[in-house]
Structure 1
Amino acid sequence: MQADAQSNPKVKRRFYYGWVIVVIMVLVGFTQSAETHPVLSVFLKPMTDEFHWSRTVFTGAITVGTLVGGAIALIVGPNIDRFGPRWILVIAFAFLGASLVLTAFVHNLWQFYVLQVVGRTVTMGVIALAGSVVIPKWFIAQRGRAVALSGLGGRFGNAITPLYVQFLVSAGNWRIAAAMTGVLTWVVSMVPAAIFLRRRPEDMGLHPDGVDPDEGAGKPSSNPGRPASKPKDEPSFTVRQVLREPSFYLLATALSLLFIAAPALNLHQIPYMTDKGISNVVAVASVAILSVFAGIGSLAFGFMAERIPVRLALTGTFFLTAIGFLLLLAVKSPGQAILWSAFYGLVSGGMGTLQQVIMADYYGRESLGAIRGIVWPTQMVFNAFGPFVAALAYDATGNYVAIFAIFAALVFGSTVLVFFAKPPKNRAVREIASA
């Protein structure tokens with residue numbers, strides 16, 4: 001029988017299409033970085049210098065776009081569940097690419113605001129939300145590693161995109177950089193998404209992880225405690241059920257508080273270090289190093305999530321993130337800046353992966369877009385105002401010590417919330433089993 005299985009090609013496991021989806025989401029994450037803080041900071045100075053805008057006016061467009069993105073997530077999330085991410089992302093990247101290309105022809109503030117609000121809205125309200133939903137729908141047993149691998153696109157985008165944008169700005173001007181970035185968005189992400197993206201494995205006659213539940217029946221899972229080989233045993237909560245779960249509110253609060261602190265640090269890391277007497281070169285290098293190590297941390301914690309309870313892994317990353325804010329206050333030399341960036345990168349990479357995994361592990365795949373869409377508006381509000389609050393604190397005190405200490409306290413509080421967010425009882429599975 002074993003010999004027959006080995007000789008019969010129908011029995012052999014074929015390549016799983018979910019890994020194609022992972023590659024596409026890597027490309028999506030890479031080009032999405034065009035509308036993230038590290039890249040926008042490259043455009044900030046040349047544009048404000050040319051038009052004599054204040055930096056507050058420039059960042060105002062980013063804030064408005066982020067808030068609008070959070071609002072439309074309530075609509076986008078359920079539609080990702082219903083129709084899949086394919087054409088939703090294609091349309092989003094069409095708008096993002098167009099907003100970047102048209103930015104090259106901006107001559108008035110209102111033009112910049114319209115384009116930036118559109119670009120930031122589709123980035124934060126559509127692309128980022130879809131990126132947190134797509135992969136968990138294709139994987140269960142290998143969800144941690146798949147999410148981690150797909151997240152490498154965003155990590156390396158944050159490291160590489162600012163470099164090539166700065167090169168284009170230096171070699172030509174910011175208009176050329178904006179136009180080229182928009183074209184790259186269309187080519188690298190919009191076209192592959194239109195060709196290859198699919199809603200879920202079941203639409204292609206497949207099963208999560210590429211495992212046939214009939215063939216896998218009775219076989220032990222590679223990760224005890226997670227139903228790898230039998231997708232029907234996976235949790236399947238509706239939005240209404242999730243809203244009755246205490247764990248949902250604990251996780252939502254913890255993740256929202258993180259969105260106050262983390263984006264603020266992303267935007268203010270370079271000025272904080274230069275205020276300490278660290279050179280611009282080292283400060284910019286620390287951002288790139290942080291992104292590279294975030295990719296490493298994403299992989300490490302992704303595999304870890306398949307072997308230990310994701311709640312404990314996420315609790316650990318929250319605790320280490322809070323420690324990271326406190327350690328940053330002690331950074332005074334280039335060497336310390338590099339070491340801190342490596343440490344914080346590892347932790348933040350794990351954080352990004354685990355917060356995607358835990359929602360899918362706790363509540364299942366079917367309504368994941370709608371569930372994430374409920375939390376997303378609050379996270380986007382905090383994402384918009386965290387950097388602004390940090391700027392106000394700096395203007396009031398002349399340094400970042402107080403605000404970073406407050407951020408550390410908030411993340412410590414989130415650590416406690418995640419620890420007590422125990423997995424919900426799987427009512428949906430019991431209903432299926434008794435049917």
Structure 2
Amino acid sequence: MILPTAQSLGLHVMTKRLYYTDAYATRFEGIIVDRLDTPDGPAVALKETFFYPDSGGQPHDLGTIDGIPVTRVTEKGEVVLHILERFPEKDTVECRIDVDRRHDHMQQHTGQHILSAAFLDTADAQTLSFHLGASRSTIDLDHAPIAPGVVSDVERKANRAVRRGHSIRSYFVKSEEAERLELRKEPKVEGILRIVDIEDFDRQACCGTHPKTTAEVGPIMIRAMERFKGGTRVEFVCGDRALRDHKTSVERIRSLARVLSCPEEDLVETATKLAEEKKGLAKQIQSLREELLQNRAENWLTEAEQISDFKVLVREVEDVNPGELRLLTIFLTKDPSRVALLGARAQGRAHLVFGCSANTPGMDMAALLREVVPSVNGNGGGSPHMAQGGGPLLSGLAEALDAAKRTLVAVIKPEASEE
């Protein structure tokens with residue numbers, strides 16, 4: 001069978017969107033009115049559909065059409081496109097929507113309506129945008145900061161609305177009629193609007209899927225808040241997600257209590273004490289580490305080569321990070337007439353630190369570093385008395401150190417010849 005392919009979406013059909021009036025239907029018989037090749041894969045347009053497309057911050061439904069997985073549902077104008085792994089063979093097809101995903105999206109989207117209304121009523125904070133994520137959702141508010149006590153009041157108000165089981169209905173009105181409905185937020189589009197009305201609580205233009213009552217939303221939990229673009233971003237979960245999140249949190253708390261061998265109610269105090277002890281130990285370790293590095297530097301000075309009036313140490317150092325390499329250079333050059341050219345391999349890169357004693361005339365460690373750092377395919381900089389840099393070419397480290405020594409000797413050798 002040769003499948004017709006549309007090169008554009010200039011279709012003379014309009015998909016009837018059945019999810020507007022029935023968000024609970026997840027199995028239906030569909031009639032394919034066109035088949036399209038799209039960049040996302042084979043797509044079919046149905047005469048009528050319960051599949052929800054990406055729209056209004058709510059993700060698309062998933063499911064199957066004649067057993068073929070639906071990977072995405074999108075809208076192009078008045079047409080809803082169902083992207084499939086392959087084309088169905090028949091035009092009359094059996095459609096199944098992922099029930100759990102649809103139910104989850106209904107809970108999260110309606111929870112957003114409730115939460116947005118509660119923020120507006122309690123904190124005079126208007127919702128600017130909404131994102132329904134795979135595990136958590138967010139709303140962006142036009143107000144900041146919002147005090148923790150106010151957030152608690154908002155959460156209580158939202159959950160009180162859930163418990164009261166306000167009825168939820170949707171209907172269509174013309175945009176001029178919508179002006180008289182006192183919507184929570186002025187709609188950005190004109191023409192025919194779909195209104196989602198939560199009885200005695202919220203009224204908003206929306207194209208999403210919603211349950212019949214707020215009781216089906218389940219618990220609403222605000223998980224986190226942060227300043228965002230001059231306003232506030234609120235992270236939340238609703239319904240089954242909130243219950244799963246709570247269960248996970250409880251399991252983690254109990255696991256931590258077992259690990260720390262303390263009652264759950266003492267976790268914060270115990271963890272705080274351990275964190276303070278860790279800071280103290282870290283300071284002690286750092287102090288001992290610096291003492292060890294200083295001893296290593298003093299021992300290496302016996303290996304320094306006397307060139308003219310300078311003690312010069314060129315060395316590739318093991319088991320140090322870039323910060324410790326710099327500290328070693330400082331220890332090695334704290335006394336007059338000393339030069340240290342050090343290199344190390346750490347964190348997958350070659351590192352170089354060049355230093356000389358303060359007030360040493362004729363030395364420019366930054367210029368020396370810039371001359372040799374191409375050997376490790378890197379860059380760096382600094383001052384005449386201290387410079388550091390590095391690059392990803394580990395095999396070039398020895399070459400860079402040898403080249404630096406040759407250049408240094410050429411600089412100070414004339415002084416030796418005058419003796």
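Read-outs: derived from the displayed coordinates by stated rules, not from any lab. Please read all numbers here as calculations on a predicted model, not as lab measurements. Cβ atoms are built from the backbone, for glycine too; each structure is taken alone.
When you work out relative contact order in percent (Cα under 8 Å, 6 or more apart) for each of the structures 1, 2, which one comes out largest?
1
Which one of 1, 2 has distance in nm of label points 7 Å out along Cα→Cβ at positions 205 and 341, as calculated from the coordinates, equal to 7.2?
Traced to structure 2.
-11500 is what came out when helix-only ellipticity at 222 nm (-39500 (n - 2.57) for each DSSP H run of 4 or more, over all residues; to 500) was calculated for one structure; which of 1, 2 is it?
Attributed to the structure labelled 2.
Check the numbers for Rg/Rh (Cα atoms, Kirkwood Rh) across 1, 2 and tell me which is largest.
With respect to Rg/Rh (Cα atoms, Kirkwood Rh), the highest-scoring structure among 1, 2 is 2.
Assign the value 19.0, calculated as mean count of other Cβ atoms within 10 Å over residues 197-204, to the correct structure from 1, 2.
2
If FRET efficiency 1/(1 + (r/R0)^6) of positions 117 and 285 (r between Cβ atoms, R0 = 30 Å, to 0.05) computes to 0.05, which of 1, 2 did it come from?
Structure 2 accounts for this read-out.
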